[in-house]
Structure I
Amino acid sequence: MTRKIRLVLFSLLVALCASARDEYTRAFDKSVPISNGERISIEHKFGDIVIHGRPQQNVVVHADIRISAPDTSLAKQYADQVEILVEPGAGVAIRARYPDAQRFFGRHDVSFSVRYDLTVPETSPLSVRNAFGTVSVEGVKAPSEIYNSHGELRFRDGRGAQRLENSFASVRVSGNAGDVAIENTNGGVDASGVTGSVTIRNRFAGVTVARVSNGVSVTNNNGPVSVVDSGGAGYIKNSFGAVTVRNFRGDLVLANGYGQVDASNVTGSVDLKNAFGRVLAEGVTGAIQIRNQNGAIDAYSSSSGGCKPITLHTSFSGLRVHLPPEASYRVYAKTSFSHVRSDFPLTVSGALSEGEVSGSLGSGQCEMRLTNNNGAIEILKGNP
């Protein structure tokens, strides 16, 4: 072994010894009673919070205080100075107190975290503020306000109005009997199994919604949006990402930019705006209004009975409307630099033109208006 290699190995050994660390953990346990309906508040940083809602009337607090330091005695010295405060009053407030923060945490060779595991009365409202740790809540049957950052936020099997905010990590909701409002940035949002409404504001990540019964409102950008098997009033606004809506029971208003839109099996009307992406609206039972730019339109109406108007406009791409065999419309179709074609016989009024048609399809019961710039218009029979 050469002298140079020995020096390198010795340097690595010194570095490993210098970075060697010991960890000390101290547990804290306390149980306090709380009156029915009183609020539980948690203020925390640098650690996870796990909360279980149960049918009981006391708050059970378990905390693990973890200190990592160059040796065990130093880690224990610091761990023993951390206090967990469980303060009754108008409810219960829980927080950690660290002595002499500048001296305690100013050292670069000491790191710390406090992890809470709480069992709370399921009917007690929650107020949680955390940073740099995961927050997980299950079984709480009361309104909650939960704010987190730099750690995943999970909520499941709840009841009541829930407000959840996060940043730089995901928000996941699975099961709530009541309305849910979610705000997030730089992290995905996934909400499912909500028997109430869901309102989501997000940026720089995707949004997924499933099985929401009483209304969906999503405002997002720089990420895809998916809404499936849901209903109520639907509102989606997105940019720089695809939007998919499937099996939606209710009227849908949707605005998107720079992404494809796929809305299928909508039991209600569709009012849709898009730019720079294809639009597919399939199996729509109500009125259809689509305004697109620089992208194709394929609209499939499954309307049966009553007047369900259709208004479609796009540019620089094809426009196709697919109708059931018994369709009945007053048709106005106009395009530039292309043509209009129909599978249905049309009773045309006025002068004939390849790029403009005005007439009746069937008995002309309802209005259909189709316009296109620099693209063909096709009126087609049947489903895809």
Structure II
Amino acid sequence: MNVYESLGVKKVINARGYSTKLGGCLMSPQVLEAMREAANSFVRIEDLQEAAGKVIAEITGAEAGYVTSGAAAALTLGMASCMTGLDPVKMNQLPDTAEMKNEVIILRAHRNDYDHALRAAGAQVVEVGFNYATFPYEIERAISELTAAVFFLADVSKGALPFEQVVEIAHRRNVPVIVDAAAALPPVANIHSFIEQGADLVALSGGKHIRGPQASGILCGRRDLIFAAALQHQDMDVFPETWTYRHLIRDEVLAGPPHHGIGRGLKVGKEEIMGLVTALKLYVKRDFKGELEGWKSKIETIVDGLKGIQALQAQMIFPQKNGQAVPSAHIRVDVAESGMDAHSVVNALQEAEPMICTYESLASDGIIVIFPESLQEGDPETIVRRFQEILTR
């Protein structure tokens, strides 16, 4: 009996890809060993974060890096750092943002569930443009003395301005740009491309394609903003006379240490930090071409296996609509032929043994989507068999 079964919880065939609701990714033995070793001794978290940040900076090309408890946490911390800078009074005031720069400009085409993470820090959203188009003057006119940052969502180009143009407009007015690149990997180039193009802060997920711990993420970018984020994240049960960074008080960089910050509830453990760093080091050495071929093979197995079911029409989609080089299977359900709509089939798959979870955002259009990144050996065949049982009974 495994640990899940001991709690009465069923294991899942993950056909959704790197999905938080299903536990993200499966970590490599090297990552698991690093986490196990980290759990066996103590370390000062600020020392560990500083060392981890050097690794992140080297790989991403940023001035500095920081390990967070996920990409959403990175966005909250990044937004907070843009609003407070290195002012401990402002840090202590959040999420109350009265009398400070507290606005974040977001293209309407980039509004999404996860920008709640920006508002969680106390930021006020200023929407510009429309879902079908945004013009440069709309960002320019929206920037004011209250603007703390401009937000950009990676891999969403429809209705948006090019990233380089957004950066140029923002930087002309000395406004930092925060990029949500949580789901922008692959390609591997995106781990450094936004920094190269001028992003001030980039948020990345650690528990997706990087295959680090699910409760891990990366915030990388400008050194001053990363330090401001760290001050609002780490345990600040410190005293000015003995604090690790007391020299910054002496040098008048800081008025003094802040109290526990807006990110205190987003803490990340020593195990997650070491797991993320290990996964990141391994990430840039992986065989991405081989991974892609393996993904395609799994999708082909599913698409070919479903051809004999009259109520289904399956095809491989590659690349994705946003250009991402990940294959998927789009399975259209014929209601007239099957007597079931796509939602009913999704539910039937989730009631299977083993449970099969798919990507259901297109189910209202009659389409079930399967992503291959988290499928294990034998999973494609099990998925085909279960579809056959559901649609031919």
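Couple of notes before you dig in:
- Source structure (of I, II) for distance in nm of label points 7 Å out along Cα→Cβ at positions 58 and 74, computed value 1.9: II
- log10 I(q)/I(0) by the Debye sum over Cα atoms at q = 0.06, 0.10, 0.13 Å⁻¹ from the coordinates reads -0.27, -0.72, -1.11; which among I, II: II
- Answer label among I, II for the case where relative contact order in percent (Cα under 8 Å, 6 or more apart), calculated from the coordinates, equals 22: II
- Entry that produces -11000 once helix-only ellipticity at 222 nm (-39500 (n - 2.57) for each DSSP H run of 4 or more, over all residues; to 500) is calculated, selected from I, II: II
Rule-based calculations on the coordinates, nothing more; no lab input. The structure displayed is predicted, hence computed values, not measured ones. Cβ atoms are built from the backbone, for glycine too; each structure is taken alone.
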